[in-house]
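Take a look at these structures.
FYI, it's all coordinate maths here, none of it is from the lab. Just so it is clear, the structure is predicted and the values come from calculations on it, not from any experiment. Cβ atoms are built from the backbone, for glycine too; each structure is taken alone.
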Structure 1
Amino acid sequence: MTIVKKEVIDGVTIYTVDKDIDDAHADNLGNRFVSASMINFIIRDHDADVYAADGKLLLRFRKGALSKTNATAFYDNVIDFAETPTSNRGSTSGSKSKNVYDNPKIMSNIIGFFDRFPPNYKVAFKKAGIKAPLEIRECRFNRDYPDKFKKMIPLVKEINDLYKQYAPDHFEKQNKKAKQTYFKVPGTAFTTITTNVNFKTSIHKDKGDDAEGFGNLAVIEHGKYEGSETCFPQYGIGVDVRTGDMLFMDVHEWHGNLPMKPVDKDAKRLSIVCYLRYKIWLRTKNKTRRFYEKHNHTIRRLTRPGSASRT
């Protein structure tokens, strides 16, 4: 990483950085894992804004911005679900196989709404003899655990408020879309939340989220560990996001995590990524509340236990 400029304004260190890897060679980063040799500088203990040399905001990091009370409530209500193993993260898990069953089992799950039906849903529609409904669905967590879903929302709303404060341009564009759909986390600009537990992602660019929005990343720790810094290898920079911290980041840049090194054998790193999925907005914008309720009722009825396996 080459720091072109560094200054401190109102207690925030502002970095302007150049790329270690030019765009012509950056695609070679995809589906690899971040190594320590790729990263020259890690932000750990101070508020920081990082801009690319062309003036584009790369990330905004704020230490201790989130409340402990809301973080604890989120963790207590979500952790059991978040630890459910899955193999559907494809190349993000480092897999090169197109067969989902060949992928490694990792703890990465979604909450809110999603824009793809799993195979068993399609089987359920076929058995019922109906045309597949609009391809938008509730995620299993909020469908099956509505009380726990309500209890985790205060942290998501807090993240939403900080997003509005620290990345207002991105927030306004995203929130304008969110206001046009009922398929979202209530009172927020987010349709979807991804939770990851001890998941070392490969280097990737996020797909499916709103291109005008920004990534919102929070972490909740349980036990002690080292590593797991969120990194931008093309720029050679990383951020050590810990409990209470907020990272707003351009998820359309190459990014991934350094390996986690547990100090306590049962250490857990729950990462929380809040975003708006573009196809959810596109397919449901300006749909009525009646449509929202009827659609969810139809999907629940056809995929309830006994109709199809649950996902």
Structure 2
Amino acid sequence: MNWADNNTKLIAGSSNLPLAKEIASLLEMPLCDTATERFSDGETYVNINESIRGCDIFIIQSVAEPVNDNLMELLIYIDALKRASAGRINAVIPYYGYARQDRKARSRDPITAKLVADLITAAGADRVITMDLHAHQIQGFFNIPLDHLQATSVIVEHILQLGLDDFVVVSPDVGSVKRTRKVAGMLDAPMAIIDKRRYAMNTTEVMNVIGDVKGKDLLLIDDMIDTAGTMANSVYALKEMGAKNIYAAATHGVLSGKAIKNLNEAPIEKVFITNTIDLPQEKQINKIKIISVAGIIAKAIDRVHKGKSVSILFD
């Protein structure tokens, strides 16, 4: 996949350096010489230590914890690239922060996912490459091209290695039905849906389960795991309904707050997450299996750079 030449540059933000290095290795490209610093008052400063005039630039930065710092760093990098006369600026955002604020659920709510899209565009990005947005309609928040990658294929590969025969793929809520149906189809397995009610942020109650889970091994599939409170409640409810072994998979391992405690205590066998977010060593417990999406992102970058279709990666 070597496309090393003087007209292409890979830049790694500070949020997920291991993933950026893995992508660079697959593309056989060195990472651009850059520096990110924080002033004592918290302001972010970036410097690009080589010429990028007229280059096709790919800046890799997840908008993960600390979300606001990493978002500002991405915007500042884009601004610096634009002012340094970059030819094209491609923002590669494996995890798109603020994606859950995608609509007005209550009066006077902000639509912050749209605000972030406007900020990235206003900063000077020409294209965005991201993965498993919380809601597909976020693609429409951008007035620039956006490539929406999916981690489904690599997750399914690892699920198949479990050797499960009689299992059900479970959607943790109605909003995840489309994703769950796709995974169930790839695994040739039936699906079930959890009907739950959200009564506070990061807090939900399971009301009902649509589908047969008694005596079955289950796979819970979602786009992200944040505090894992919702997932833990779902697992407990499914166990009470007679489920056997329960596994979970999600693209983004946010794992904030009491997430590790919740996962450790819940009767769950294994949790599969990808490396769109750099998981600190202290959070890498035995129940968690990290799957790399560097290959998918590297292929997308390669195809975008060469002007080829990216849709082939979805097949």
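Compute percent of Cα pairs over 28 Å apart, for residues 45-220 alone for each of 1, 2 and report the one that scores greatest.
2
I have 21.0 for mean count of other Cβ atoms within 10 Å over residues 109-116, calculated from one of the structures 1, 2. Which structure is it?
On the way: 1: 21.0; 2: 15.8.
Label of the originating structure: 1.
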Structures 1, 2, by relative contact order in percent (Cα under 8 Å, 6 or more apart): label with the highest value:
1
